[in-house]
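Colleague: Following are the structures in question.
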Structure P
């Protein structure tokens, strides 16, 4: 009987440990670690590392940043597996994701204004509208170079293929890195290329590019980038919540930070330098009650 009892106790302990390992949302450490999800886009990487640096240097929090797909990012916040994200593109790009989980998350407001998505070509390309792609399929090799398949931008591009009747075109899945590599190679050789694009992005500072006009408004107008938190964050981590509600980043500053990351590949070190170089801006982020 004693052996059976000890066996059950041991089995329960092992099972509990396994649950805590595979689902850190239930672990005691959740109260002490701030988890931020992000998609590995250059803008999201820059902003997320800046948030991590501020939380660690100014609020003395331990922060874990988790790279995931766009769909997984929204689900992770909604389920409470992570605390927040700072890369929600609204109302268009991530609008469908928000609609599915709007009752499970808190929108903490705009971080960056003036964001935009669409199809981008080098400025030497002589067409100016998405509608003109139909007559230039051979020039572009029948390909639109995209990013990760879960991105809202990819879904909008698929819709554009249908709306503009771009038969014979293939949307090529990839990543921010593969898209910009293809773009850079095409520009170097003055070849025609069309890619999925967004602002803010460092590529607009590197090459002369233009958005193709979108007369059917498939990609929408100007967007804003928001911070989104899980339900309960305000009560459980009020200082983190307060900071995220005040976190506002001018477009010029974000793109400068992105450019620095592209140059040296050190987003966290660049974020720490940004904090040192912009004390008044950071002070404003920490001015809310509870921070």
Structure Q
């Protein structure tokens, strides 16, 4: 069996999928790996492009096509459930890997048996030529790149999901008909160990490849995140304070941005209430901002190298 399974999720991405898969099959490693591409019943030539790779890289690239358009979450869960590697990486079909990605992440997981997940920096770019270096995020608060469960709760976001590689044995099976966010999967992995963020840019993340989320869908994502928090709060009441700090920070951010979900986050804060100092909230808000690439501020007509 391959040591690593790379799961690629795609739908109607004929413009991007070739670059994505090529960046993976070109990876130089001292171990065997497979690339599993889950196509959510594309209506363009995405599947045909993937089949070219299956033909040219037999035993490495394989294609799973949904019988109908089932949605990104089900496609994701089914492809990851099909992974056989000791470690599993994820890359969205419109993103791509840079040289050395797989080897660097495997080396960390091999050396640290308590590490369940590894992320890395990514560059951000879009179809209009805007480019933002992943080095702009400040990761100094992660000492030696260590990420704890508390970190993951308080920050909510660590890195884009296309940078994740995780230990398959640490993953809890999720029913394929359930809606889950990347956050849920991150919290699940780090509730049983810790993670690492590599201080290297090893991938590129395409911003708004097929259009931004609508305000309605952004609201749905936030409400689902609160559902996840309630579930993990029941499982891990010892982290009540971490959930409280995250909920209050999100309420402040959403309130400032006039998002209706500010009240929903205040409800989560009430359910996770414990003693907290304003200094802790202020510090966490600064950390949330520092650890994220400020894409909107960095937009400029500079072509990606």
Structure R
């Protein structure tokens, strides 16, 4: 489908077995958004409408670790394998239209390493998705280092997606509306604070939704890290700018100036967030992005496709 130009790095898949499993556990939403219906046909219709050549599919929050009080590694590993096999089947059936980020099993690092090997070596995954936090355990913990080291060895693309904050929601404010932005920012902060982004410099880490409020608050976050000592402002800002960012729900004239001023060249990628972002929202933010005049034709082409092609040469 070479007539289409965009590569969508933030599009979700809702495997039927996964949706049924969530509902059997009493989970009927993701961050306050009801579990949406999903089908290949519906995904392709949205892609046709919005000029999307290829979408990299991922399973959204809550992932496969549902119970904070109980470590059922076997169940989480089995569901991760189920959703990854499903996504790989979609890719095999439509190799020109889809890739996928493999779901892992953190905080079960051994299970995550096992699934990394299967996802890359058997299923042909495009990368992995990691939730910013799993029941309050944020990325950047020392226990994550074996997993990050293996992903670094593979020069992997890692998509960081927000989850529900470790605390009670505010009545009337669904987590996806505001909490998700804080969650992604916290994860980015911890990855920089822990030194993970420096130790594992081969990782290509994409932060969802334009990095939460990382670009806007980057210098304030740098100042907080500076107070801990050991690194200069230049070094800390370099680490905070080491990420990639997608435009899901963020292609607006309010968000884009800060994102584009902060991100390194080549680090901003198109994202739709469909189907958790409903079709009218996808249309609105895609239209706003297309109409953003400070980006010239080459800049739009880079965000739409070129920057992602550098990460995913197969596309």
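Colleague: Suppose Rg and Dmax of the Cα atoms in Å, for residues 188-275 alone works out to 17.6, 55; of P, Q, R, which structure was it derived from?
Modeller: Structure P accounts for this read-out.
Colleague: With mean count of other Cβ atoms within 10 Å over residues 140-147 as the yardstick, tell me which of P, Q, R scores highest. Don't jump to the answer; show the numbers that get you there.
Modeller: Working: P: 20.1; Q: 13.9; R: 16.4.
Largest value of mean count of other Cβ atoms within 10 Å over residues 140-147: P.
Each value in this text was obtained by applying a stated rule to the coordinates, not by laboratory testing. Computed from a predicted model, the values in this text were never measured in an experiment. Cβ atoms are built from the backbone, for glycine too; each structure is taken alone.
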